[in-house]
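Right after this note come the structures.
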Structure P
Amino acid sequence: MRRMDETRRAIEAREEESVAPWGLRSSRASRARPLDPEGRLFDYRTEYQRDRDRILHSRAFRRLRQKTDGGPLSPIDPRRDTLTLTLEVTQLARTIARALALNEDLTEAVALGRALGTPPFGAPGARVLDSLLRRGRPPLRSGFSIPMQSLRVVDLLEKRYDHEGLNLTHDVREGLFKQAPVAGTGRRPSGRVAEERGGIGSQIESGSLRIGLPPSLEAQVVAISGGIASTLGAMDDALRSGEIEPGDLERVPIVRELIRRVGARYPQRARGRLTVKANVLHRGLAHLMVTATIQSTRKTLRTWGRQMKIESHQEFLAAREALPAGAVGPGQRITRLLEGLRAALQARVGTGAGAAQAGARARRVIGSLLGQYMEDPRLLDDYVLFRFRELAGGRFLRDLPSLTMETEIDRRYHGSGVLLRLVADHIAGMTDAYARFEHGRLSGLTPDTAAGTDRS
């Protein structure tokens, strides 16, 4: 029988003393299934620490290192991959959560897992999959989004235990589901988790997501950190690749604000693309927005706490329905300035040739893969066909005689919403390199770059 070690008791005791009333406690976290002790005699980790570790060691997390928003990375390409961005989001989120006295372990777990559902080619790939699923035969009205796919990954698709998924706490699962915006569209996850058989709702227990409640403050911290990190990452990548010059950004209001604060310490002249200016801009804007987020959120929470007369964690839980969904943020003025920076980057970089090529690559590769898999499911890996048999019934496709197989494909596979969702899962799990390799293989084409077919 596993015994709770004094280390875990001490951590949980510190949480009670140091975490604000509106921060969640690992001691009250719950899961869908009991944990398997796996022969261990002692239990050192809290529930949220265990979730963090399960996410960190998942296959989906490892694959983030080969996923980008821009397509194939060259050996000298300075752009961030999704793994790098995830680590940057996590560090910003931990800084903000610690300053606000929220649960740092919960924040870290949600931040590390927020991008697990990212498909090949990142946000462009997610938009392509969403469109294809909504226009499919039959159409899957729940479409595709990274937050919901991340939930599918941790609940269904990861295979590390005797059960499906990672069996994460409901607080972490809820945090993943309530990340926004969805797939770069500005839409947020709706209360209708799914509407079709084979979709997320038919396989995932959605009641524990507490859809009617605002996101926890820890989940809100991750969402804000994601917006800051992705914007500053895009700016930094554009500066270092030469897609945009520092002079172009110095006319943007939030950059002017930073230069005003830095004063004479801001370098007026710098040579080359990898300039001191790029470092100053990234470092300074990160500090500006994180500081604004901490200060504005502290004020919001103190005011809300006084209004709701919250002095204990139990009082917070009773009042959580009234928690503002946008309680965490840098304030209206800095938010407007940040939006101005995003708009400037979109105008200069998001509409350029590189972005157009990334979108075209995602449409070509993902569209071809989904179409070929749906037309001839024999092209799919065995695990997808086994999963289809589990969900839709019938015999394993490869066990059928060839003539019977053709009839079975026409009768059970063509027009199947279950198969369409499983194919989307299969494609979403691919790295950029493997998606391009598989597209080239199935199309009889030579991949445009080295395959790099690591599917671990």
Structure Q
Amino acid sequence: MQRHFLFVLAILVLAWLAGLPTGAWTVEPSGNYWPIRRVLIHGSGFLAIACMSLAMILAARPIRLEGMLGGLDQFYRLHKRLGIAGALFGVAHWLIEIVPRWMVGQGWLAAPQRRGAGAGAGDRRLFADWDELAATLGEWGLYLVLALVVVALWRRIPYRQFARLHRILPLAYLMLVFHSVVFLPRSYWMALSGPLAALLMAGGTIAAVLSLAGRIGARRRALGHVEAIRLHEDRVLEVRCQLETAWSGHESGQFVFVTFDRREGAHPFTVASAWRGDGQIVLGIKALGDYTRALPGQLTLGAPVTVEGPYGRFNFEGERERQVWVAGGIGIAPFVSRLDRLARDGAGGRQIDLYYSTAESDGALFARLRDTAARAGVRLHLVMTPRDPLLTPERLAEAVPDIAETEVWFCGPKAFGDALRTGLVKLGLPRRCFHQEAFEMR
């Protein structure tokens, strides 16, 4: 995702620079820097609204982009980076606007000379009569965006509160769109940056309206009820749902957004069962936060459930026949789903090893894993910490001598996966052959 982010950022910067008139960066002989300030104000504003627009479009969960970006879990990381970048460009835009004026008021900087009636005609704006309202909306919209970015990054704020507050973001974005349309100069509309900004703002506006109306993912929802509940020894809640409306099916390793309580809203959970066409879907839910810890005592048989999805491209369909799967904690869920599928349909000639690293000792789960792995033709390796040594890249490469010729699929704690990927790449594994589920929605 970092490559995608840098690529998008480079395209936006080039689009902005390509639209600048010749001599835009030239300092006048008198030492007048105010024209350059004007260029930076417009440029930072363009980059801010462009990044925010792309982030808003990705927040609408456009399913057609999953193949290009590697799944919803992956482009939510891009959404997060673009949102932060947009907020930072917005802060830069605000500072470039107010700091020089403050310096003039302090007498530290000479005020700009007023331009004649015919000067800067290319920068006269189409909606100048709306300046005051647009300035107010832009300022308060930026304050809201900055506050919501802090909420998103501050992990101590519960997911429930984060999700509720995040619903304000589309409104703040629309305020910034109005500000941008009013203040974008005519010269930008006539260059590459203007049409690009218009296209992105149009897409972002549609996404914002869908979000405010609660329609994001509406066509991918199915209704059903809770059919069975089982709490494992490792605090993983297994919930089997029976869907009663149309469901297109899912692949092993995908996840869904699930609503058990409308007041709580939707939460993302991994699917832990293969699709058999019978409307049943099993969820693996780890007690990681206030909501998931309380869920076993709140959920009842027959309770209504709404399932949206499926999403993700963690589907084990790689280019190599030799595969190594690594699961950490609740990260075993997509592998359980895949094992069920292979136990039914066969491994298709693939040689697969599954390493499951866990601090828990759930005998029932281990027995089920051993049985399903044996029927699927997958070699299971249990790594019990702290009884066993940590599963490091070196240890994995020692256990799998042909590691450079394999394809690794990882799901588990982010730090564990990042360390494993970095170490295995150094040991010869191509980076493209390491697939990591980025299951973070904030």
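The numbers here are math on the coordinates, done by the rules we state, and not lab data. Quick caveat: nothing in here was measured; it's all calculated off a predicted structure. Cβ atoms are built from the backbone, for glycine too; each structure is taken alone.
At a glance:
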read-out: Given 0.10 for FRET efficiency 1/(1 + (r/R0)^6) of positions 103 and 255 (r between Cβ atoms, R0 = 35 Å, to 0.05), calculated: source structure among P, Q; value: Q
read-out: Entry that produces 0.10 once FRET efficiency 1/(1 + (r/R0)^6) of positions 343 and 391 (r between Cβ atoms, R0 = 30 Å, to 0.05) is calculated, selected from P, Q; value: P
read-out: Per FRET efficiency 1/(1 + (r/R0)^6) of positions 263 and 335 (r between Cβ atoms, R0 = 30 Å, to 0.05), the highest-valued of structures P, Q; value: P
read-out: Structure with the greatest value (metric distance in nm of label points 7 Å out along Cα→Cβ at positions 63 and 423, set P, Q); value: Q
read-out: Per FRET efficiency 1/(1 + (r/R0)^6) of positions 207 and 239 (r between Cβ atoms, R0 = 41 Å, to 0.05), the highest-valued of structures P, Q; value: Q
read-out: For log10 I(q)/I(0) by the Debye sum over Cα atoms at q = 0.08 Å⁻¹ computed as -0.51, the structure of P, Q it came from; value: P
read-out: Given 14 for relative contact order in percent (Cα under 8 Å, 6 or more apart), calculated: source structure among P, Q; value: Q
read-out: Mean count of other Cβ atoms within 10 Å over residues 143-150 - highest-scoring structure of P, Q; value: P
